[in-house]
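Each structure below appears as structure tokens.
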Structure I
Amino acid sequence: MSEIRIAMWSGPRNISTAMMRAWENRPDTAVVDEPFYPFYLKATGKKHPGFEEVIAEGEIDRHKVVDRLLGPIPDGKKIFFQKQMTHHLLPEIGRNWLGSLVNCFLIRDPAEVINSYIKKKNDPALEDLGFVQQAEIFDWVLKETGSPGPVVDAKDVLQDPRRTLSLLCQAIGINFDAAMLSWPPGLRETDGVWAKHWYSEVAKSTSFAPYQPKDVTLPERFGEMHQQAREIYDRLYEFRLH
């Protein structure tokens, strides 16, 4: 198998870290956790938990980050899974380098995203949720390659991990590995330094948690935000693997 670099583009409050765990459990795969996060915090000044530590210990030169993502795959592995947050891809990073990756998209119902996000921060802007940026990246891939990148919905993954991950691997052009369905608990060296602030639930996990239907009622002030996010989600949902 030739080398494959996979960028999985997701917004926050999704199952992106569990997805990274699934890929890291493959013996042929190396992973990297939100490589643009330090640059994003430095550029925007957003005071996220661990702000100073993330910037101090991370790579804030966007050019060096891109070089790493396109460079040798760590540990001599054949697959390089890159967990990417869509809102971290600020305009100044550029887009042309994305053509060297298999760009995949992890989507989640926006009502569930907003409901989860406001438990951590009660005044998000639409740009904080990553939907607009996800659509922009999706459209770039569609325009430049002539076909959409693989889209997976978090609900589909949780309802049937084996089937959905098998479809994803097939779309990428690699064999599915059952090792993706479970993993050891705990944090690990490949997690970003921010893991202690955000990954408490994932650290307890050993597999994808079964999907739990949620009866979400959002505060009225999020009505317009939800509608804008819903339009983007619905468009990408039409392309999902199922």
Structure II
Amino acid sequence: MLVIPAIDIIDKRVVRLTQGDFSRETFYSNDPVETARKWQDQGAEIIHVVDLDGARLGEPKNLDIVVSLVKALDIPVQLGGGLRTKNDISRVLSEGVSRVIVGTRAATDINFVQGLLAHYGEKIIVSIDAVGVDVMASGWGEEIPKTAADLASEVSDIGVSTIIFSNIKYDGTLEGVKEYWVRDMIQSAGDAKVIIAGGVASIDDIIRLKGMSKENKNLFGVITGKAIYEGKLNLADAIKVAKGN
């Protein structure tokens, strides 16, 4: 299982939101590249980048920062936020991003995702962001009339290889990962690999998820943000636990 550090960007700054609320922003750094290098030095194997400006406005807004990250790092960068057209996705991949994360268009247009899979295969990740079971889109500002489980089943059936499930209710709260929710999401994902996000608070969460990954081989990883930025979780230690050390 991988522990994947998140770098969320607003106006070229590293921030975290609480429960996806743009009015509840916590600032951490003016230097996303330095931040990413720190996580790489602590053993990260992937950097998870979210262009929050892009997510809110519907198109990439911090691509220059993303390109700088790709050039500065020796590990893959996966990117989400505002990637809602094939042209934008093609452009991002051409700049060296390893995988792109599609959220809003996946929730509203399954045929669009199917077309992407035909061209890009495993480079396409679907993000399912939910409050409880209700799917949210457009920077978490629009409720979609689907449940997370139903959407997961849809995208798994068309061949999406990796799904990120974000528990918005607990994102940025440091309240801990909810095991019952993780189990429900894994069950709904079919054969797809599952990455969990939302609520990571301490090494105890990593230990529990590592145990669950032994029972559920498709639990591929967990994304952590606020916990590592605020010193509640040491990334290097978390990675050791996730690897079984």
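Bear in mind these aren't lab numbers, they're just calculated from the coordinates by the rules spelled out. What you are looking at is a predicted structure, and each value in this text was computed from that prediction instead of being measured. Cβ atoms are built from the backbone, for glycine too; each structure is taken alone.
Taking 16.9 as the value of mean count of other Cβ atoms within 10 Å over residues 143-150 derived from one of the structures shown (I, II), identify that structure.
Working: I: 13.6; II: 16.9.
Among I, II, the structure yielding 16.9 for mean count of other Cβ atoms within 10 Å over residues 143-150 is II.
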From I, II, which structure was distance in nm of label points 7 Å out along Cα→Cβ at positions 135 and 199 = 3.2 calculated on? I
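A value of 20 was derived for relative contact order in percent (Cα under 8 Å, 6 or more apart); which structure in I, II was it taken from? Show your work: numbers first, answer last.
Working: I: 28; II: 20.
It must be structure II, since only it matches.
1.1 is what came out when distance in nm of label points 7 Å out along Cα→Cβ at positions 127 and 151 was calculated for one structure; which of I, II is it?
Values: I: 2.4; II: 1.1.
Computing distance in nm of label points 7 Å out along Cα→Cβ at positions 127 and 151 on every structure in I, II gives 1.1 only for II.
Quick check on the output: 11.1 is mean projected area of the Cα convex hull in nm², derived from one of I, II. Which one produced it? Please list the in-between numbers first.
Numbers: I: 12.4; II: 11.1.
The read-out was computed on structure II.
With FRET efficiency 1/(1 + (r/R0)^6) of positions 47 and 103 (r between Cβ atoms, R0 = 30 Å, to 0.05) as the yardstick, tell me which of I, II scores highest. Walk me through the numbers before you get to the answer.
Numbers: I: 0.50; II: 0.95.
That would be structure II.
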Value 1.8, calculated as distance in nm of label points 7 Å out along Cα→Cβ at positions 39 and 87, assigned to which of I, II: I
